[in-house]
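Take a look at the structures below.
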Structure P
Amino acid sequence: MNHPITYRAQRPAASHPARAGRRRWAAVTASALLATAALSAINPPGVSAAVDPVAVTVNARAGLAGVPNTALGVNHAIWDTNLGTNETSDLLRAAGVQMLRYPGGSYADIYHWKDHTAPGGYVAPNTDFDTFMAGAKRAGAQPMIIANYGTGTPAEAADWVRYANVTKKYGAKYWTVGNENYGNGHYGSGWEADNHPDKSATYYANLVVEYADAMKAVDPTIKVGAVLTMPGNWPDGITAGTDPGPWNQAVLSIAGPKIDFVDVHWYPGGTAAESLERIAHIDEAAYLLRQQIARYAGPNAARIGISLTELNVGTGQNTQPGALFLADAYSELLENGVFTVQWWNVHNGIGTVSEVAGHTDYGDYGMLSSGTCTSDGSVCEPPLNTPFAPYHALSMMNLFAGAGGQFVRAGTSEALVTAHAVRRPNGDLAVLLVNKDPDNAHPVAIDYAGFAPSAAAPTVHTLTNGATAVATSQSGNATSRTLPPYSLTTLVLRPAGVVTGAPSAPAQPTATDVTDRGATIIWPALPPAAGEPLKYEVYRQNGTVSEQLGETTGSSFAVGNLVPGTRYTLNVLARDGAGRLSWSSPPVTFTTAGPADSACGVRFRSTNNWGNGYIGTVDIVNNGTHPIDGWTLTFTWPTTWQRMDSGWNANWTQTGRTVTVTNTADIAGGGGSTSAGFVGAYSGPNVPPAAFTLNGTPCAVL
């Protein structure tokens with residue numbers, strides 16, 4: 001049995017409460033300004049059961065990312081004596097774990113694999129690399145290895161690759177250089193070991209290049225990742241020292257050409273309701289992260305993948321909020337193309353004990369009980385390896401999103417009910433429904449586009465509050481269901497008819513020649529079917545509705561009549577001469593520019609960012625020949641969690657998400673300019689506005 005202090009002492013190394021608070025600062029501190037009103041609207045006390053069904057829409061034509069064979073992951077740590085036991089591995093296999101991360105969070109930056117030591121930390125017996133690999137093999141999971149950056153060297157990492165893949169022939173494919181290295185004190189908060197004389201992002205990035213070169217010289221088939229920050233979370237947006245920009249910009253601009261993926265963590269923090277609400281930030285965070293990669297990582301940046309290797313809640317780690325969060329967040333991240341999502345942790349140990357959602361929560365960040373007790377022995381966890389609620393949620397994800405499927409767009413009319421859907425290779429459709437309301441059941445009415453469900457009763461998987469396993473039955477129908485309070489429900493639906501011989505789905509499209517009003521969409525042509533004409537249909541995702549923009553027999557399509565400064569997500573489908581329609585391509589997302597030949601131009605700048613706010617400036621240029629006698633500039637924030645607090649050099653007001661800036665002064669013609677500043681605030685990913693109008697005229701974005 002593990003000594004209680006082992007686990008209780010090790011959680012800080014992975015996510016020390018002091019630094020966890022700082023890491024979540026942007027997400028938590030700023031959101032407190034808006035939390036009271038928002039949460040009272042989302043989860044008012046004493047609300048009676050809903051009467052009108054929640055409208056759920058599933059659109060199988062609106063394809064999202066595919067489901068990889070690395071999707072479902074979890075962390076292993078060298079302070080866990082049970083890391084390699086058969087019982088632990090078998091439980092992970094039963095839950096469908098596909099990837100295991102080693103040697104455990106911040107310990108990675110003090111761990112030396114050759115002698116299996118971590119100076120300054122605790123290393124449990126039977127946790128060496130070979131033991132970990134044996135457990136991963138038994139679990140059926142791929143490894144993700146963290147090479148020691150903080151106290152290690154490129155040569156040490158290269159030797160590890162050699163041992164793993166040349167000597168032992170383990171075939172370990174994924175290797176990350178370090179863990180949360182932005183927490184080395186460069187931004188003021190320090191929890192991550194870093195013995196280098198320079199703690200800057202620039203120094204880290206240059207060493208990542210050395211690590212990648214040394215490791216790939218041993219095995220060119222491996223994939224090497226670099227540590228980034230999650231957009232909207234500290235220290236995203238902050239520039240320190242002499243770095244050319246924030247951590248992500250500095251790392252990508254130097255190491256981008258050498259890496260294969262980037263690695264981020266996300267702890268949204270807050271109450272159970274706040275953590276569940278903040279899952280809505282994921283779409284924008286993923287969008288910003290991909291924009292950063294495309295802008296800074298150099299040629300062929302689209303090849304760079306995204307892993308999210310630490311994830312957990314601030315409240316209810318062992319109870320139903322943790323389960324709901326896991327299923328909802330894993331789904332959102334995978335829909336956005338993240339290739340692996342990994343829960344923190346397998347075993348972690350007892351923390352602060354409380355009651356959450358009517359059940360005892362041990363404050364344990366592990367999926368499985370460590371069997372430990374509080375320091376005074378007054379409260380003990382269930383026996384070792386007893387699954388907590390997030391383990392059952394991971395089992396639900398395994399039942400919902402199997403490798404080889406494709407996420408498709410799903411949405412609801414109720415903030416407390418979310419929906420996700422996966423189209424499977426055999427033609428089935430799986431729909432995951434999450435009821436985040438702790439008090440009320442919600443009836444749902446489900447509508448389908450691009451899929452006709454069979455009249456047979458669906459297979460139903462349910463995880464209710466306090467349940468010790470996922471329950472499975474065949475009941476009801478495909479279009480209506482009542483979701484218990486605080487529950488996960490997955491429906492697996494057979495199609496009404498089996499269509500054979502349909503074309504293959506088109507591969508990933510790209511957008512080129514993007515202007516203010518149009519873009520050209522290009523995709524690889526499919527081989528023509530024997531004797532059958534083939535055409536492609538291009539659709540825009542407008543929420544859960546697919547709007548057909550046109551069709552062509554070629555492999556490119558010019559899209560016109562677009563709105564300047566607007567984000568578009570498009571899919572391509574193939575149809576043969578018999579009318580059979582393929583699955584959807586993966587999506588392509590792009591944002592139209594401002595008009596290039598406008599009489600005005602606007603530059604939006606963010607300076608002096610402190611993690612949940614910043615000083616912003618808008619520069620306005622008059623490209624016309626005549627002066628502008630007084631001006632009104634308007635723009636709209638892309639999200640509900642961004643705002644303008646105060647401004648200068650003009651009159652600043654905000655109504656809803658729309659900001660209006662007015663001034664009676666002139667702007668000279670022929671390139672004359674003026675500037676106005678403001679204090680901006682945000683409690684999630686800080687997405688810059690993409691469209692500006694001056695006196696009603698759309699402006700170029702400079």
Structure Q
Amino acid sequence: MDAVTGAGMPRRSAPPLSPGDEVPPLSPGGDVAPFLPPEQRIDMPGQALHGEVRRDPPAELRPRHLGLRRAFIVLATLAMTAVAAEQMYLVLSVSSLTILEGAILVLFVVLFAWIAFSFANAFTGFVLTLAGPDTSLGIDPCASLPNLGKRHALLVPTYNEDPARLFARLQATWESIADTGRGEYFDAFILSDTTDPAVWLNEEEQYLALIARTGSRRIFYRHRRDNVARKAGNIGDWVTRFGGAYESMVILDADSLMTGDAVVRLAAALERNPAVGLVQTLPVIVNGGSVFARLQQFAGRLYGPMLARGIAWWFGTESNYWGHNAAIRVKAFAGHAALPELTGRKPFGGHILSHDFVEAALMRRGGWAIVMAPSLPGSYEETPPSITEFAARDRRWCQGNLQHLKVLPSHGLHPVSRLHFLIGIGAYITAPIWFVFLIIGILISLQAHFIRPEYFPKGFALFPVWPAEDPIRAAYVFGATMGMLILPKLLALIATLVQGSERRSFGGGVRLTAGVIVEIVLSALIAPSMMVFQSSAVFSVLAGRDSGWQVQRRDDGSLPFAELMRRYGPLTLVGLLLAVAAYAVSFSLFLWMTPVTVGLSLAMPLAALTARKGLSVVMVAPEERTPPAVLVRANTLASELGSADTPLDEVLRQHADVVEAHLTQLPPQPPHRPGDVDRDLVIAKARLAEFDSLDQAMTLLTPREKRSILSDPDAFRALMALARR
């Protein structure tokens with residue numbers, strides 16, 4: 001059994017609870033220790049990627065004319081790409097295509113198809129936004145709150161996150177659910193995969209405090225001893241042990257926040273539609289303090305809803321899952337979402353990192369509808385505070401998405417599910433394609449400048465061969481391409497301006513328009529650096545380097561000057577050198593390279609400035625001007641709780657309630673099988689016998705040894721004996 005706070009049955013006199021039972025609130029140091037409810041297990045058979053047959057959900061769940069919707073997106077993409085390809089061919093083939101020109105034509109077609117596909121989605125979303133909100137599955141935010149008849153769970157997986165902020169967000173969500181009058185239908189579980197011993201005990205301390213504040217015993221905490229399969233394994237462990245008691249689970253990330261209204265409507269939608277396996281909301285970014293976070297917050301809030309309406313329109317019952325802020329039917333997840341371990345070595349082999357895409361595809365293969373609720377408000381998340389932190393997270397996502405290359409050929413997947421994989425892969429592959437496209441463009445310019453053309457090639461020719469491109473047509477193609485990149489943002493601006501309440505929520509038309517202009521400029525300046533980071537990530541994954549599982553910084557993305565120089569100095573230097581070299585070749589090449597060279601040249605100051613606070617006057621989101629009650633409550637609680645970073649030795653010495661609860665709930669170590677030995681625990685026990693004080697133990701024990709001690713009752717008692725000396 002896993003090491004848990006609250007795992008298994010209590011060893012004290014308190015009677016066991018069933019899900020939903022109420023007991024008097026827990027007072028830290030009192031007689032009742034926290035624990036998990038009795039297990040209600042459900043089978044979760046492993047899924048094979050090959051040899052499976054697809055089943056389809058009931059036809060009545062499919063939106064009307066879904067095939068025509070998808071045909072429109074595909075044909076619109078192909079038509080725009082064909083026109084652009086023809087024009088680019090005419091630009092390059094004034095005489096005949098060289099090898100370099102042929103290569104740049106192919107790359108241009110691939111990149112433009114990506115742009116055209118995004119534009120088709122955006123335009124569709126623009127039209128639908130003007131038509132009114134989406135009410136699929138009966139999820140109407142303006143309707144009265146539906147009643148519930150079954151039990152549902154709120155799951156919060158966490159990995160070395162700040163416990164105070166984590167529990168503040170959970171409490172705010174929990175209280176919001178209670179305010180709906182439907183709170184008795186929900187239980188909440190904190191599912192900890194934390195490996196840092198101090199954070200582990202701080203989580204337990206915050207859990208005790210949360211129980212005392214809320215007076216509810218329907219909030220539970222579980223810590224896993226082994227982090228097998230990371231987040232997917234964490235949720236899978238809960239499903240197999242406790243999922244049998246619940247109709248659905250609402251998954252929250254450590255930075256997630258949801259209103260009770262949104263949670264109840266998601267749960268009710270699953271109750272009303274028994275063939276739906278998952279409903280995904282559109283999370284809105286909040287709490288953006290730095291310039292970079294505010295940029296992401298503003299863009300996501302303005303452009304995101306329109307784009308979500310577009311993709312939901314043709315996704316239909318084959319939508320995607322983004323890993324959080326979604327309601328999932330436990331039966332569907334248990335029956336079809338146990339992920340296989342991929343063959344081969346990391347980074348392509350091993351446990352699936354971007355598990356959410358695969359879980360959605362496998363549930364859809366099993367006959368469950370996967371649906372989006374793009375117009376449901378009340379779903380929030382946070383974003384990394386800087387380019388550096390965003391790139392670090394992006395590196396992990398890059399590996400996970402490229403890993404889907406091994407999942408793509410799986411049997412029985414719906415074509416749209418395969419398209420989700422391709423879109424995720426393309427989101428990263430396009431970065432190195434853009435990079436190569438730029439390099440070839442430079443080479444063509446250098447060739448035209450330094451290599452003397454042959455006007456009369458060998459053999460008979462009536463007329464000379466003029467090696468020239470069509471500069472006027474090239475300018476039109478370039479302008480059209482840039483226009484299609486910017487036009488979706490302008491469409492979102494128009495859609496917001498014509499809706500009075502939305503326009504006012506952004507601070508009025510002038511402020512909103514100014515924010516869009518600033519967002520376009522800053523995004524254009526940051527884009528070259530992100531292109532380099534994503535290209536580097538792709539090459540790193542292809543070279544076989546694993547990203548690991550790092551803890552994400554959420555509050556402060558600033559870097560000391562030396563680290564800033566190390567990370568961004570080379571980008572700035574490359575940008576300056578490219579600008580000088582381009583100007584030395586020709587002024588036209590210099591102008592053509594300006595969008596890239598300016599962004600790279602400013603990489604270091606941009607990274608420093610965007611990690612600081614700012615832009616609160618120009619760029620503001622509605623949730624910032626008029627924050628929802630759940631966000632106000634979460635931020636107030638987080639401020640009151642401060643930072644839960646009590647050192648491990650202080651917890652052991654001064655927080656007897658936490659120590660007692662931790663020890664009480666630790667299960668005995670399971671019997672070891674031959675060859676199955678926790679070497680860290682064996683070494684830690686031997687070293688504990690040699691120490692004279694807790695200070696000595698805290699200094700000399702490794703983090704892995706401390707974690708093993710906290711997982712073992714006997715070793716933990718020995719550590720506490722040192723603390724009592």
Structure R
Amino acid sequence: MKKHMLLLSLATASVLYGTEGVFELGKVDVTSTSDTSSSTTTIIDAQAMQDHERKTVVEALNLLPGATIQSFGARNEQMIMIRGFDVKHAPLFIDGIPIAVPYDGYVDFSRFTTFDLSEIEVSKGLASPLLGANTFAGAINLVTKKPTKEFEGEVGAGFFSGNGRTEYINLGTNQGSYYIQASGSKTQRDTYPLSDDFTPVRTINEDGGDRNNAYATDDKLNLKVGFTPNSTDEYAINYIRQNADKGVPPDEAMNLSGRGFWQWRYWDKQSLYFLSKTDFGNWYLKSRVFYDKFQNSLAIYTNNGLYNTFAYGGVGNPSWYDEYTKGASLESGVKLSSDNTLKMALHYKIDDHQEGGVNQVAVYEMKDTISSFGIEDTHTFSKTLKLTIGTSYDREEIDTAQNTQYGKPNTNYYNDGAGVSQNTTTGYTTSQEFAHGDTSSFNPMIKLEGQIDDSLSWYGGVSGKSRIPSIKDRYSFKFNTFVPNPALDVEKTINYEVGGTKSLGNASFSGALFYADVSDYIQSAYIPLWYKSGATYTQQQQLQNVGKVTQKGFELSTVYAPFESLSFEGSYTYLKMTNEVDESQKITDVPKEKFIATVAYTPIENLTWFNTYEYDSERYAATGTTGTAPNTKNLYSSTGCVSVWNTKATLRATKAVSFDLGINNVFDRNFYYSYGYPEAGRSVFGNIRYKF
């Protein structure tokens with residue numbers, strides 16, 4: 001039996017699968033792999049994603065220690081948190097191209113399928129300064145496929161509970177001096193089944209059985225053309241188009257009367273980019289030039305079930321976003337001596353956000369420019385010891401920030417909660433353009449790596465990182481509950497980390513111990529300003545750099561294969577995050593413990609049985625407040641723990657044809673990643689694949 005095992009480790013980029021079909025131009029792991037290297041990048045390859053039945057990026061990343069699912073139930077979006085920090089702190093890339101919604105910095109990971117990916121790279125706390133801005137907690141890079149044969153391909157189809165179905169195709173040709181890759185996929189579902197243990201709280205929101213308003217459709221096309229004039233140089237153009245629509249299952253426990261029922265009418269994205277690498281002997285030059293466009297439309301309704309009456313009287317509903325990111329990156333490395341390599345990278349991008357609604361005349365625009373220059377020097381003292389030192393300078397400049405409240409009727413702000421003094425604050429309604437708050441930061445890093453012998457390696461280091469506030473952080477009114485803060489500054493952290501790996505016979509072990517000291521953390525604070533709507537005065541909040549957070553924990557991983565027919569892989573994460581300003585105010589959406597393990601057993605040739613268990617300890621969500629503003633504090637509710645078994649059998653009928661049949665959530669547990677939004681109960685799935 002060929003073993004398909006992934007070493008789920010923070011400390012190493014150790015993959016026990018082949019790297020056939022990996023698009024090397026799309027990789028961003030700038031740490032060279034050598035006998036002395038103990039890279040802080042983890043890799044999940046295509047075979048691992050297939051074996052573990054991970055059809056979306058969020059499902060694949062959930063395999064890793066230190067990575068947990070973050071569910072924005074109110075938006076029907078899922079993201080991955082890296083050691084307790086969200087995608088704004090650990091950005092998403094495709095082939096090294098930054099992918100995010102420019103306005104808020106988020107992106108729905110569950111909209112990205114894995115059928116066209118060769119691997120996923122995940123860098124954590126000691127990520128290289130060459131990766132660009134906002135790698136506060138790390139970075140996630142999706143590497144697409146590249147053909148290696150004259151003609152190759154794969155066709156697949158499947159079904160899953162909730163009337164779900166999926167089809168995909170990958171075709172490619174490599175003719176030596178050029179190659180062409182084409183991929184397409186379609187996934188859709190009508191709903192998903194809830195656990196029989198689910199008990200409805202508000203039946204108008206959710207009555208059990210099939211989840212209400214849980215439909216989704218995702219279409220994806222990926223086209224690539226590459227030119228390889230020699231063994232070292234490569235040039236490629238890639239185009240990706242994604243089209244999606246989805247419902248938003250309502251919060252089953254909250255009173256949503258008035259405006260709590262959402263549907264995304266479209267969620268569309270296009271990416272066009274050029275990548276190159278040219279080798280000049282003792283130095284090289286890499287380039288990336290890209291244009292990424294994102295469009296969506298959100299409809300908010302007043303009623304469940306029918307979804308036919310717009311909230312807010314229909315004004316500006318449904319709303320729409322029209323956004324783009326365009327930019328370029330250059331990376332160069334030169335070998336100064338046999339022991340020393342110097343690398344530099346320059347990143348530049350423009351983010352543009354426009355928004356409006358069907359009944360609104362005004363179209364609002366916000367635009368910023370983000371640049372980053374990084375430098376990194378690596379000195380190899382011996383075959384067993386290496387030192388890397390580097391830093392980056394990141395800068396954001398606001399180009400346009402139009403006030404979305406400008407010119408709106410019935411917008412009144414007061415300096416007291418009764419409006420008696422009639423001291424109306426008019427700055428938020430009379431100014432057409434917000435102040436432009438620019439930011440910048442330096443991010444140094446030092447890392448020492450060593451090797452005791454062929455079976456034992458170690459590393460340790462310290463890095464300073466930062467996160468630039470998003471346009472939404474600075475300028476959003478959040479349905480008239482917040483006021484903008486153009487002067488919002490960057491968040492800063494100092495990351496400390498040590499780790500290592502050990503091979504012992506048929507087993508491999510790895511671990512990491514980490515600590516982060518976060519300052520200027522962006523948190524909300526009440527301010528002496530009230531918004532009047534009718535006879536109601538709502539005291540406003542504002543995002544400010546008032547938080548201080550500490551992060552500490554460790555990660556352990558192992559792979560063990562006692563027999564040809566049996567293998568085990570597993571990881572455990574312990575993570576504690578503390579609000580040092582007020583420990584009673586919890587860091588939400590972060591479980592303290594996570595354990596995930598898979599056993600693969602091959603009882604007969606060509607038949608493999610996979611069993612995976614995931615445990616997440618409870619996490620908290622802010623679900624209310626206590627006290628009187630400005631001394632209001634959050635009240636929290638626990639999601640409870642996650643304890644889920646998945647099972648799957650794969651039959652390789654021929655060298656080219658294989659079948660899967662499996663069950664997710666075998667014991668039909670009722671569980672939550674986000675409070676009020678139950679996940680799927682027992683679900684059955686099946687697949688057929690033909691590879692040639």
Distance in nm of label points 7 Å out along Cα→Cβ at positions 479 and 559 computed as 3.9: which structure among P, Q, R? Q
Which one of P, Q, R has helix-only ellipticity at 222 nm (-39500 (n - 2.57) for each DSSP H run of 4 or more, over all residues; to 500), as calculated from the coordinates, equal to -500? R
Among P, Q, R, structure where distance in nm of label points 7 Å out along Cα→Cβ at positions 471 and 583 as derived comes to 3.2: P
Work out the source of 0.15 here, i.e. which of P, Q, R gives that when FRET efficiency 1/(1 + (r/R0)^6) of positions 335 and 527 (r between Cβ atoms, R0 = 41 Å, to 0.05) is computed. R
A value of 17, 53, 27, 3, 0 was computed for P(r) over Cα pairs in 20 Å bins from 0, in percent; which of P, Q, R is the source structure? R
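A short reminder: the numbers here are calculations on the coordinates, not readings from a lab. For clarity, every value in this text was computed on a predicted model and none was experimentally measured. Cβ atoms are built from the backbone, for glycine too; each structure is taken alone.
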